[in-house]
Structure P
């Protein structure tokens, strides 16, 4: 999580301002029931010995209107800042994520899988952006609301406010039960998204093969199964979570009714200083406190999901790069002949029980065509991938004009190589841009020749 939080450091001042604005908004909102109680007691004249006073009605109404207007202005201002900071946070995080993935060799890509890397860069970072936006608002607002509402309730009437305490205890107990059920399933939800992306990607990239072997039904069933697994788990999690809100609404309604009933029967006219305005204020504070805990439950739901997304993104950002440039790279000569030599080269995949290439030695001379012939899975593609260091050899050396490729900078090595993958890839844009892909200068003649 520390890896992700450091992306918020450049916005510390803005976050402090947001926290101040949100805290001010919470205080203004907490003052409204208190002012309403004074309006009822002193303005309308429902307090013992009081009489209606139009001036006080206008005064307290003005205070309430002013507090509401200030709260609206603060909400708009803080909302703009929250959106700006969360968007910039996601932009910077996605940029660094992309840069990191660009440094990966095929070994690191194999460890994560392409489908998972795509999901992490889209779904997980979007999840983090949404959480930052929401947390900037709720992490201060709702605790202040909850604490302030409970304190003001106790100030109004300590004994009657115990009804609110009991309701909050029931809420916390219910939230704990719900969380114990859904939290273990949040990570599985993300894994199923990875699986779904992987199956769809395989089907689309291998569409010709699927049609050639007439296996459309098989692929369709694979996609249906992956989609159904994801759907079933999401439905289960959402059904459990949706149970919370009707129960919370019932608790809030029952709390309000009980406070009004008990206050009217046993406290009004019995407890000195407890007037109708105090009862209404207490009832309003109880609603604010329960609503605050309802929104806090949203926060508690979001935090575990954000932690899972943060962990998945941080795994990529913190991944050690296996293939590094040398500390003292060999300088490239002015001219290259292009002779490639393999010296006792062996290679073994990390999860393979034995090497796929073992003690391979040969020379591919300059200005000659060298072909590799073998059955599927014999290591032809793997051998080619070793030359640009998409993978590093397990043993032996690969030399280009007598220079070990491990002693070169990867950028310098790649400038010497023209690589044509087994499966053609067209990037979005014009044909011209695809022909000139990787070239710094535009060469019209080369484009025409291609």
Structure Q
């Protein structure tokens, strides 16, 4: 295993993407391809696009298990274009986020995709948070985050009239976008230059092709077979998997270790009632507490005009379980039997109980939000959507923040590359991540 440290109409753009998506679901399989990409989320789509643009003479296919593309993490997220403040200076994660944000804005401009550079405040509401806020500022400056500044209480009120705080980090380069719309546009780019997209292809096996019949050289030229649950088969020379919530299982079927293991965490949002949207203009975040693994509840305006509040972070009992009662026996057993999750829970048990409590009792969540906007009341919010985060964990209970690449073993291993972990903010960083993965593919497979 290798670890590598408002422009345009949303409705019109969405309609165009929807028509293309329906066309994509009816594509027929050809027999063989140079490269197959497994996973039609934003990272898989961005990487397929990058690879085919670099190698237009090769044949590419993208395989997705759902009826549509980008329906899980890529379609269930906050929609924020992050600027790169939080990450360790010099780290790959920091560099990819900063470059990715620039590329994302440029891409949206070029393709006419709507976005809103509405900015973000990271607000210190208490004196004890100020040293951490200043440390974040220093970190952001080292990461070359654009236009970053520290502002006082008066300037906070000028930016966000209903927000209370004694000091804040102002990031005007932060924005919002519909990341699923962006992901679908990546897919359209991929097809327009000759790539094939096939949906409803749930991969169950990646293995070497059996010996070819006498006189046939197809098995020698396209030695990898990718089979789905319905018995269909795609042959190729090389395979790249970008499986998100199922990255560990895809890795396992080609002979790799399942670690780091994917553990699903559901983030549940509240939504602000329309008559209260005036309370929030841009993104408002708390100063993160380094004792805990997530950023805390925040205020997020959306491209459709709504405002999301949250999320919390609780263990999901199903890898694609967006509802409280969604349950899958295999997913649940996988999670609770994993020693890494057991250790993470023991280290953060009080935090975890608090997250579950706030998920059940909306008033507890609202109380945290009132720390920043006191005018918000319980009657102003409704339960909203949820997303599931594919959190990679090692066996010691540590969150894996590195990008992790893995090859298989034996003959298959020399022809397969698994993207085991593409940590948040993968959507913001998607075009930059695609460049990195494409470099890795070229290096491994000598394309």
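Descriptive notes on the structure:
- Identity of the structure behind -22000 (criterion: helix-only ellipticity at 222 nm (-39500 (n - 2.57) for each DSSP H run of 4 or more, over all residues; to 500), calculated), options P, Q: P
- For 1, 5, 9, 8, 8, 8, 8, 8, 7, 6, 6, 5, 4, 4, 3, 3, 2, 2, 1, 1, 0, 0 (P(r) over Cα pairs in 5 Å bins from 0, in percent, for residues 150-365 alone, calculated) the corresponding structure among P, Q: P
- Origin of the value 2.9, where distance in nm of label points 7 Å out along Cα→Cβ at positions 110 and 198 was derived from one of P, Q: Q
- Ranked by mean count of other Cβ atoms within 10 Å over residues 78-85, structures P, Q are topped by Q, which has the highest value.
- At a computed 1.17 (Rg/Rh (Cα atoms, Kirkwood Rh)), which of P, Q: P
- In this comparison of P, Q, the computed figure 19.8 for mean count of other Cβ atoms within 10 Å over residues 118-125 is attributed to P.
The numbers here are math on the coordinates, done by the rules we state, and not lab data. All values reported here derive from a predicted model rather than from experimental measurement. Cβ atoms are built from the backbone, for glycine too; each structure is taken alone.
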